[in-house]
Structure P
Amino acid sequence: MSWIVFVAALGAVIIFGGSAVAAKVAVSAISAIDVALLRTIIGGLVAIPLALALHIRLPDRLQQKWLLALSGFSGFIAFPLLFTLGVDLTSANHATMILAILPVLTGAIAMAWDRQRPKLIWWSGCALAFSGETLLIYDPSVDSTLASIDGDLLVALSTLFASLGYVAGARLQRSGYSARGTTFWGVGLFALLLLPIAPLLLDFDELQTAGGYAWSGLIYQAIGVTIVAYILWYWALGTGGIARVGLLQFLQPVSGVILAFIILSEQLSLTFLVASTIVMLGVILAFRAK
């Protein structure tokens with residue numbers, strides 16, 4: 001892996017790491033549905049002019065169009081909706097550690113897509129990581145006002161779509177289509193689809209009174225995560241290889257947990273620390289099979 005790919009992937013991972021905290025900040029004064037919609041709409045309205053200014057065309061081949069549709073729907077519709085709804089019902093720490101399973105899921109989908117058979121050590125790592133996730137979700141010591149099983153399960157479901165979007169976007173990059181095109185047109189096209197229904201769903205009175213704190217979390221997701229991080233990530237995955245670059249995702253929880261402590265003052269229980277350690281060990285073990 002070249003240093004340029006490493007830096008790009010690491011930058012994306014650090015930005016992604018703050019996603020749960022930013023979502024928690026946003027939903028403090030804006031409804032989860034509004035945050036999810038505006039995350040894609042704002043990102044798309046920024047992305048489309050950039051794509052046109054940079055003369056980035058839509059993909060020509062049918063297979064590329066399907067990959068763009070799959071990556072766009074998974075990454076900019078299904079994931080933000082499920083993830084934001086989940087974060088609204090759980091803690092940023094829980095959401096961050098549940099997202100830690102992403103490298104395993106991304107690798108699993110990539111191998112299934114390519115019809116590769118994982119090694120035994122990979123299965124062992126997956127089993128360990130998922131046992132940690134189960135302990136995290138069913139943590140008996142957690143304060144139900146801060147985290148809930150329903151919220152954790154929604155975040156867990158969102159990771160499936162995130163991983164699917166990563167793999168589709170990476171394969172689109174490998175097919176010769178640019179990472180910028182995958183990001184700009186992926187979020188742009190689905191933003192255009194959401195625009196007609198947005199006035200029916202958005203609470204404009206709530207948005208006007210939300211305040212800068214909540215809006216800062218929304219803008220971080222709409223621009224930082226949806227535009228900057230996705231460009232870096234898709235490019236790094238497509239250039240450096242899904243399996244190798246995906247390994248860097250195990251660093252994502254570090255920035256997320258630190259930010260949750262600093263910004264949200266979320267404390268770490270003993271069960272959380274044990275479950276998080278199990279998850280991380282499982283993820284690392286799974287990638288030793290690569």
Structure Q
Amino acid sequence: MRFTLKQLQVFLAVASFENVSLAADELAMSQSAASTALKELEHRLDLRLFDRIGKRLQLNEQGIALRSKAAALIAGATELENTLIGASDIGELKVGATLTIGNYLAIGIMAEFMKEHPAAKVNLNVENTASIAAKVKNFKLDIGLIEGELQEADLDVSYWREDELALFCAPTHPLASQTELQDEDLLSADWIIREKGSGTRQAFDRAMTGILSNLKLRLELQHTEGIKRAVEAGLGIGCLSKITLEEAFKRGSLVPLACPHRNWTRKFYFILHRQKFLSHGVRSWMEHCKNT
């Protein structure tokens with residue numbers, strides 16, 4: 001064999017950090033040892049895997065082609081090692097979640113998962129759909145939980161669960177007493193909504209088909225809580241997942257608005273790299289999410 005697993009680990013770490021020193025720190029190696037391992041791998045394969053741009057190493061075409069296969073091989077080797085030594089528990093799992101899922105669902109799921117698997121270490125990264133997808137694609141995350149729909153050649157997208165958006169306003173807003181909203185109401189209101197690139201925004205845009213370009217989008221914010229506070233302050237009406245609004249509706253600080261002639265349902269999805277090895281940890285996490 002022309003390469004070692006350690007050389008592949010170094011290659012993957014450098015691909016992730018784009019820096020040998022940071023990769024060495026991640027692997028608890030000296031910088032010189034990591035640099036030597038990378039050079040030896042390129043020499044044995046007779047390939048240049050990175051373009052050197054100052055101190056930054058950027059994957060070239062050959063490196064990109066190798067990355068997914070190397071990641072799958074390392075994950076498979078880790079799984080084999082755990083089997084041989086009789087380790088039945090789960091180690092480190094890097095999970096990405098979009099903001100609604102991460103802030104309102106994933107923490108509870110993670111807590112229950114770690115009760116079932118005491119040795120598991122789950123790292124949760126919470127960002128919008130576009131950011132999570134990019135990190136799964138670049139093997140910085142093992143799995144993503146997203147709100148938005150994706151069509152990425154490198155990613156496998158599978159159904160997780162249903163969700164529903166809700167329209168809402170402050171109790172003092174003129175629309176608060178209206179039984180049902182019509183399109184003219186939607187067009188007359190000022191809107192406080194999520195930013196482009198988020199799954200919630202994608203679902204909102206789809207629900208508003210036909211009138212979207214004429215809506216008055218007063219504010220576009222990245223954070224759910226910021227939208228709720230802006231709506232409470234009377235700056236406009238909002239649209240978020242129902243699961244983010246339950247407590248506010250109970251308190252009465254926000255009130256739901258009915259608009260049944262438009263479709264507010266959507267789906268949550270798992271995303272994985274198509275070349276990702278489905279380890280015991282990833283499979284267990286997905287099963288736990290489905291049963292929660």
* Structure fact -> Calculated from one of P, Q, relative contact order in percent (Cα under 8 Å, 6 or more apart) reads 43, and the structure in question is P
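Can you spot which of P, Q the value 14.5 was calculated from, given it is mean count of other Cβ atoms within 10 Å over residues 28-35?
Matching structure: Q.
Which structure, out of P, Q, was volume of the Cα convex hull per residue in Å³ derived from, given a value of 120?
Details: P: 120; Q: 158.
Working through the options, I get structure P.
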* Structure fact -> Value 15.4, calculated as Kirkwood radius over Cα pairs in Å, for residues 52-115 alone from one of P, Q, is from structure Q
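For the read-out mean count of other Cβ atoms within 10 Å over residues 164-171, a value of 26.0 was computed from one structure; give its label from P, Q.
Details: P: 26.0; Q: 20.2.
Computing mean count of other Cβ atoms within 10 Å over residues 164-171 on every structure in P, Q gives 26.0 only for P.
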* Which structure, out of P, Q, was helix-only ellipticity at 222 nm (-39500 (n - 2.57) for each DSSP H run of 4 or more, over all residues; to 500) calculated from, if the result is -12500? -> Q
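Out of P, Q, which has the highest value for distance in nm of label points 7 Å out along Cα→Cβ at positions 20 and 220? Working shown, then result.
Values: P: 1.3; Q: 4.3.
Checked P, Q; max of distance in nm of label points 7 Å out along Cα→Cβ at positions 20 and 220 sits with Q.
The numbers here are math on the coordinates, done by the rules we state, and not lab data. Remember, predicted model here, so these are calculated numbers, not experimental data. Cβ atoms are built from the backbone, for glycine too; each structure is taken alone.
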